[in-house]
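> Next up, some structures in structure tokens.
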Structure P
Amino acid sequence: MPGTTIQTDIKVTSVRQPQSSSSFKDAKQKIFGLGYNLLIFVYDKVDDPSTSSAKLNFLSCSYLDKERTADYTTTWRIREMVKDGAIKDDIVAYLNDKCIPADDIGLGLIADEIVSRTPKQGYLTISNALQWRLQYARIVHLKDSVAGITKIVDKVIK
């Protein structure tokens, strides 16, 4: 269909340190997701010095729905706070403690959105920086079935 986009980024990373970067657009990405789906390929690289070549053995391929691309720990704690009856000021204090990159007005707006629309549980580890540093170990080693996450290939030895 003309004008339709798949809104999916492809990430290819080593099993030794499954991570990559993603451009920072908005502090809400850490809480509500990156705004696009991810297709993550994880490989193990084996060098062969005798032939001056390398072999890439793909161990994992996972599809993450955009709502699952938020930070695991941040969304877990926010979801617990909402379940326990936290109010806007509690959420702003938590976001401040976690150094979510926004000013007081921005944090207040994010807290309002959290109170009105609890985020889904994220499955990435997202570090604050000028770019988001995305870590995928939780996805690579995920055993449970989670709506919004599809394990296409899973040959990783746990």
Structure Q
Amino acid sequence: MKTNILGLPVEKSELIIVELNVLLSNFQVYYQNLRGIHWNIRGKRFFDLHVKFEELYNDSQLKIDLIAERVLTLGGRPLHTFEDYIKYNQLVVGKNVSNDEKAIHLIVDSVSHLLKIERGILVKASQINDEGTNSMMSDFIGEQEKTIWMMQAWLDETL
């Protein structure tokens, strides 16, 4: 079995690269959704939510960079065009969302779907002992599960 410079099997690493690029594409759409709701949020909760949405999109921007750099570390090329992002996107695109509850539901639904993608990557990376990807996915998953919990608490809904 041929391995890369990291000691990981090339063929299986290439499959993880594809999945990471899918995650990257979905994160880019999530980021744009967050920017849109940050800009368009209205109502009595504006001040709190405007700040929270900025916090979330800044965090997403950091994660996007980490994903792209992981793709490069594994020997791939990160997707970087809107055409690619749209092609691989699986999230609902939030257009002109200004209602607070609709915005929070969009975030919960998006993060929930990102978690599914990340868990799939985690399984594949575990199978080849790709600890770098595993660690990143584990960190993302822990943070995003907390985000969902907080958003559900804000909505006063149970998981």
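> Have a look at P, Q and say which one yields 15.4 for mean count of other Cβ atoms within 10 Å over residues 47-54, as calculated.
Matching structure: Q.
> Computing distance in nm of label points 7 Å out along Cα→Cβ at positions 55 and 103 for each of P, Q, which one ends up highest?
Ranking P, Q on distance in nm of label points 7 Å out along Cα→Cβ at positions 55 and 103, first place is P.
> One of P, Q was used to compute helix-only ellipticity at 222 nm (-39500 (n - 2.57) for each DSSP H run of 4 or more, over all residues; to 500), and the result was -26500. Which label is that?
Matching structure: Q.
> Say we calculate FRET efficiency 1/(1 + (r/R0)^6) of positions 15 and 119 (r between Cβ atoms, R0 = 30 Å, to 0.05) for every structure; which of P, Q gives the highest result?
Values: P: 0.60; Q: 1.00.
When FRET efficiency 1/(1 + (r/R0)^6) of positions 15 and 119 (r between Cβ atoms, R0 = 30 Å, to 0.05) is computed for each of P, Q, structure Q gives the biggest number.
> A further question follows. Tell me which of P, Q gives 16.9 when you compute Kirkwood radius over Cα pairs in Å.
For Kirkwood radius over Cα pairs in Å, the value 16.9 is produced by structure P.
> Rank structures P, Q by distance in nm of label points 7 Å out along Cα→Cβ at positions 63 and 95 and report only the one at the top, that is, the highest.
Largest value of distance in nm of label points 7 Å out along Cα→Cβ at positions 63 and 95: P.
Since every read-out is calculated from the coordinates, none of them should be taken as a lab result. Source: prediction; values computed, not measured. Cβ atoms are built from the backbone, for glycine too; each structure is taken alone.
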